[in-house]
Structure P
Amino acid sequence: MSFYINPYISSTPRVFPKQGRAGYHRYDANENPEGLPKEFVDSVLKELTPEYLAMYPEPERFIGKYANYIGVDKDSVYCTNGSDHGIRVLLEIFGEPGKEVVTVSPTFEIYWVCCSMLGLKHKPVQYNDDFSISIDAILDAITADTRVVVLLNPNSPIGNLYTEHEVQRVIKKAKQNGAVVILDEAYHYFYDKTFLHYAIENENVLLLRTFSKLMSIAGCRVGMVVGHKDLIHWVKNSRLAYEVNTVGLLFAERILEHPKMIEQLIEQEKEGKAYLINELRKRGYWFMDCHGNYVLIKPKHDAHEIARRLSDEKKTLVHTYGNILLKDVLRVTIGSKKAMEFFSKVYFDVDKE
């Protein structure tokens, strides 16, 4: 080819999510397997008039409501086209080509993908064989060449949690080296902890949230970035005029207006997880409760073969890994008790002794 192609893009290997998942029982992508209550969805759909859809998105009202929902100033909040887009935005702004982005490994793969596409040097800190991670190893990885440090809490897929003291140490070391810290809280709704206050109190910390997990609108692509207003200024400054679509903004706004529904979604997930864990324990399975809306399970047979059979024979999807630490496990998304009763039935039928 005679035309120019960005070498960072051309050299980035990509594996895209499985397509054609409609009609399957989906326990593979940490979406809500059942979605929001139908009566709620129907009520919002009535607002989608031709005139509404013809109008360009106006996110400011939603941003104000979200800021009020989490108790911060609206100048400390911005919304993106899903939190994965937020990740790319932050790495574009605060990363520097040839300099380092520190993450743990394994973690959400879009971090290293974005590093590759943007010419940033990904510096992963590996988990130990017992699924533990050393905070000292993370601190040692932060140097004068570090521009961004990423902590997912809980981390996906391992699900470990960081303590207040550990996060404080990372923020301090990053600040000493002129680096920004990204605290990714995609799964924070599923356990009672948040590091939101660090994003508001520190000038080098940004926090990510998403409406794809608990809020159950992954198809609408709504993510949030929260931080010091000076950092959010640069986030806004880097964006195109229209990114988050009007349908996603409307659904997200209406969800915030139904706090009882949010509480019910949390309780449903807890009930579903408790049911599945009890069934796994009764049958002697190795598993990890990962503090998000998923668990890791080690099948009694080959994990990739069990996943294939679940898909082919039961039209049920679970997630597998090529990573050596996770090659023998399945990641299973948690839903309501009803959803996990169905999963348990088909899973234990396939993974027999």
Structure Q
Amino acid sequence: MINGTQVNNFDPRVVHEAFLQRKEDDAIRCLTCFHKCLIHENKQGICGTRVNVNGTLKTLVYGNVSSINNNLIEKKPFFHFAPGTKALTVGSWGCNASCPFCQNFDISKQKPTPQLTKYMSPSEFVELAQEKGSEGLSISFSEAATLMLEWNLAVFRIAKGRGLYNTIVTNGYMTPEALDLMIDAGLDAANVDVKGCEPQVSRTCGISLQPVLDNVLHMREEGVHVELTTLVVPKLSDNMECLESIASWIVENTGPKTPWHLNRYYPACEYTESSTPIELLLEARDMARRIGLEFVYIGNVGTKGLEDTICPNCGSLCYERLRLSSRNVATDTNGKCKKCGYNLNVTSWDWWTTKLGTPSR
């Protein structure tokens, strides 16, 4: 457990007062994620990134970078947002979920320590993105989208001022207050992990599903581009009834054009179940298409055709993708199928405005 003395051993630049906190008697309530941990003096929250120091909640991951890469936006995965561009991508330490199959367990299961600290300022990160020719930024890898909130906000504002886009890859378990801060700072797109169905999600991952779904709806209402990902994990989300309920929820609540990525699980961290059968992924994709989803992709497989964008109207191949490469085959500059003119642009809001009226952004 980290105490005030140990906090002094961190690079002071990564120690920052948390934006969202509330005093409750002799403790501090963290309001960054939906756990809303009540943190007593010299104690940490579930994620391990926030500590109560002398009655003030401090984050230990302000610009505390664990990983950085210049990735194609398709790797996030985003298939219908800025295709073919690169996003300088960063992660940090810790996570607010406890998934035993985590694919990034080397950083998500590691709480921040003074020895692992590596600081990068918001302006340095944006400048590096420009030096590398990136068109945008992404906060990803671990749940840095939520846990690096204070740093992310500064990054987003600088990036917006320089014409770069801002994206996050997230489990979606932030509070509405944290989400609104990111949206106001310039969040453009989010890939949200819908882990499965209850009660399995709460039992296995330590987070509940409803706040995630509520945040997906709020992002859509505020004009944020949203794509959804489900890692199809044995004994968690490989039940066809569960996958069908997720597909139905997407169609009914965010619209048939919402991209859904069905990703193959491989044994990782504490989880030793065999990899997801490809036949199950194909069955889930076909089911989702029958229900009405237009853009369903199978990831983490590397088989030709599984991540291509096919025109739902005429069946033409519009975007071809394989192993993180992306090629526009038959889409015009307005995001429409060249053969039949069908609008493939997910952010056109045709369906959304018909259902709920014009979004605020």
Structure R
Amino acid sequence: MADAASEPPRSASPSADPLADPNRAVVWYDDHPIIAPALSAPGRLERFRHDNAGMEFDAQYIGDARVSLQKLAVGLAADDLPDIAVMHRGVAGALAHGGRLADIGAILPDRILNDLRPNARETGMYQGKLIALPADGFCTVLFYNKSMMPDGPPRDWETWRAAAQRLHRPDTDFYPVGHIPWLELAWSAGTQVVDDAATDLDGPDALRALAFLLAMRDDGLAHPRAVNSEDWGLSLLLTKRAAMTVGSSRALPRIAASGLPIGLAPIPGEHGPISALSDRVLVVFAHRASARRDPIIRVLDYLTGPLTMGPEAEQNGSAPLRKSVEHNDEGLNAAFEAAQAKPLHPAWNAVEAELYRRLDQAFRWQEETP
């Protein structure tokens, strides 16, 4: 047996020599359902390594989303960071505000930048720089039972309410709609929620979105409890106690397994389709971005390209991020194209927590009002 002391370490500390190994890329990832298999499945990694001979690729699993956040915090304090990481948008916004993230738009070549679908670029912009790429193509969609809705899905609030009224069955446990998310409704009405100047949560657009949601519930057109619970709404749809509900496209495998004739579409907004992208992103840390530009390009090409975001990812509910990657589900594709993303704002995490606390109070207050 070889002397363990004589064996080379698996990988050197990324902070040992920041400019060493220009052909090396270090990636930290958590339990993300698309990125984790891409960075751990032997077959995929073998192909990537074969196609990128001469490049050292160090993919490090850093735990689930909660644990990975702690790892990132320790890495920031010790200045011991990877080249690429997957994280929540709110964290990325704070890091961008602190100057820790690189401009991905200045790193990627035009062949990749121009191949990204518009949403995959626009939603990662911060102060004029592309500092984040979607880690997946998951987005919120309207799941609807085709047998109950032969005319297809509604496109706006007016047709949504009209469709729900046609399906209304008073004095039964059936509700036309399960879950309805306020944020997407507010975006469609013109609310930005928060930007560098102010918040418009108390403005007429935000209140109009809330009024529409509560009216759907109070008129018996949306389930009084599921209206604020995505999981509850999906359960109602799958047990035929709702004709439609809003949920993440991540639920697509569960929907397909049910055998029900369920279609996908964007969420009906005030004046047309709306959706929300997943809040997980890929970022590049600024400290070695120039020295390791080539391997960083190769990894981002892999993580956004067909080997990672191809047919298997789409079957799991993730739309392709690149124009050159074929998409097959028209409903999912339409939702992705209509999707917005939560703000890349350093205060967003705190704003979001307060927002949903206040929304919960609004729902409860309306329930308790005689």
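Which one of P, Q, R has Cα extents along the principal axes in Å, as calculated from the coordinates, equal to 76, 45, 41?
Working: P: 56, 53, 52; Q: 65, 45, 38; R: 76, 45, 41.
This figure was derived from R.
State the single structure among P, Q, R that was used to calculate relative contact order in percent (Cα under 8 Å, 6 or more apart), giving 26.
Details: P: 22; Q: 12; R: 26.
The correct label is R.
All of the numbers you see were taken from the coordinates with simple rules; none came from a lab. Computed from a predicted structure; not experimentally measured.
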